[in-house]
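Next up: the structures, one after another.
Read the figures in this text as sums done on the coordinates, not as results from a lab. Because the structure is a prediction, the values reported are computed rather than measured. Cβ atoms are built from the backbone, for glycine too; each structure is taken alone.
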Structure I
Amino acid sequence: MNTLLDLIKSFQESSNLVVNEFYKIYNRRDLLRAYRDKTIHKEGKLNDIVIEYSFHGGGLYAKLKDREIDFDFGPDYRTDGFDAWRLKEFARSQDCPFSHWSTEEFQNQLDKLEAEQIISNPKTYPGTSNYYLQNKFS
């Protein structure tokens, strides 16, 4: 991971990996609803890929073998949204050039990417703090 865009794409690939493991086991795309209707336990272990997980508010924390990720669900079951704090925690959970950045440093860089129209925050529920890559950059 040499650029912030690389980190963002790795974050998105990781959230997709986690979600796909849930889909394989529970055959449901509405994971937050499945957790709320008690089809899926609040906390647990899925398999050797998702070592542990925990649903919270509008999101999901997952520990993988080599990294940790925490993401909020977005509109239409999206899981590719990110914010400064989530990227900071994702970077800190692994050895990467951004692991020492503060939340403020991440936010400053996200503000620049938003100004360059590389990312946007539609402020849609759920996950109103989520940024998303513009299609041409994903």
Structure II
Amino acid sequence: MGHNLPNVETIEDKGELLAIVYRDADWTPGLTFCTPDSLAIQAGCWFYPAGKKLAAHYHNVNERQARKTQEVTYVKRGRMKATVFDTANKPVREIVLHAGDFAVFVNGGHGYEILEDGTQILEVKNGPFTDVQTDKTLF
């Protein structure tokens, strides 16, 4: 399928985008959107010099429809292993995320293992979270 995303590693299975991995070393000056516009979630990386001012703003009411939850995990400190699964729950790949790395989980499944004591992860996803029975299928 080949997604034209700058400086990102993609994990795909049979042409379906499963995850996007953005490493700490991948950041480039300016604003980089690390996700395609087709996703329900959008990740943008800011990398500006001191003194850069961004216009004050608020976001207008603009209804969007998301049919499923997509998730971003950012490793603030430590290390985490993520296993990426296809839509049939078969493992496709394992990745280790270090401090400064993040991944966007788009389709299929994912599981996590914390690899170091003191690891801190920021999780961001479209919400609100309803409950495990409604929002997740555990396997």
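Values computed for the structure shown
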{"read-out": "Structure responsible for 15.9, 49, with Rg and Dmax of the Cα atoms in Å calculated and labels I, II on offer", "value": "II"}
{"read-out": "Top of I, II by distance in nm of label points 7 Å out along Cα→Cβ at positions 66 and 98, largest first", "value": "II"}
{"read-out": "Origin of the derived value -11500 (helix-only ellipticity at 222 nm (-39500 (n - 2.57) for each DSSP H run of 4 or more, over all residues; to 500); candidates I, II)", "value": "I"}
{"read-out": "Read-out relative contact order in percent (Cα under 8 Å, 6 or more apart), computed value 25, structure in I, II", "value": "II"}
